[in-house]
Structure 1
Amino acid sequence: MRLFIAINFDEKTKAGIGKAIEGLKPYASKGRFTHMDNLHLTLVFIGETVKLSQVKEAMDELRAPSFTLVIQGFGRFCRPGGDICWLGVAENEILANIYA
């Protein structure tokens, strides 16, 4: 199973990102756009693993206060099968502690 650890965005953030995506669509010659329900902030890509129970246990133990993310930056990963666009986030101490 391919696993990654991510933070889901609230509905207001998803709506704002969705508006930006809609603004980009007229400039795209081809491709697919991520469905709003799948928008997230990837913290760690684990990849293929059978250790689902160990990952779940570690995630269940994680505790962090609520925090605000500021979306900052735009880029893309170029790859043969099609590029992937991404949004960055501003530095955030709580997020850095979660990531560590």
Structure 2
Amino acid sequence: FLDVQKEVADLLKDKIVVGHALQHDFGALLLDHPYKLVRDTSHYKPFRKITNGRTPSLKKLTKVILGLDVQGGEHSSVEDAQATMLLYRKVRNEWEK
């Protein structure tokens, strides 16, 4: 575990990390990442307006913002990552202002 943890930490060093509910991923790896380098779609304020300030699900965000259906069958981390990146790319210019 420690070897993998170090490899992941080295890969992420000084990089922007895009994800949804990243606290779970960072928590599982026992890693911290600078807040200024985190782009978490579950915490992005304009996305939270869709759910009246509550944490939006990735499924809901993807449906409302992109018009796509995800998470219809078995869980797919690849599908989740792709959907999250599509969401981020759609609002990247606004997010990075």
Item to check | Test item: distance in nm of label points 7 Å out along Cα→Cβ at positions 49 and 81 calculated as 2.1, pick one of 1, 2 | outcome: 1
Checklist outcome for this item: Structures 1, 2 compared on relative contact order in percent (Cα under 8 Å, 6 or more apart): the greatest is 1
Item to check | For 15.5, 44 (Rg and Dmax of the Cα atoms in Å, calculated) the corresponding structure among 1, 2 | outcome: 1
Checklist entry - Of structures 1, 2, which gives 1.9 when distance in nm of label points 7 Å out along Cα→Cβ at positions 57 and 73 is computed from the coordinates? => result 2
Item to check | Structure (1, 2) behind the derived value 1.6 of distance in nm of label points 7 Å out along Cα→Cβ at positions 1 and 17 | outcome: 2
Next on the checklist: As an exercise: helix-only ellipticity at 222 nm (-39500 (n - 2.57) for each DSSP H run of 4 or more, over all residues; to 500), calculated from one structure in 1, 2, equals -13500. Which structure is it?
Outcome noted: 2
Checklist outcome for this item: Across 1, 2, distance in nm of label points 7 Å out along Cα→Cβ at positions 25 and 41 reaches its greatest value in structure 1
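Throughout, read-outs are computed from the coordinates displayed, never taken from laboratory work. Computed from a predicted model, the values in this text were never measured in an experiment. Cβ atoms are built from the backbone, for glycine too; each structure is taken alone.
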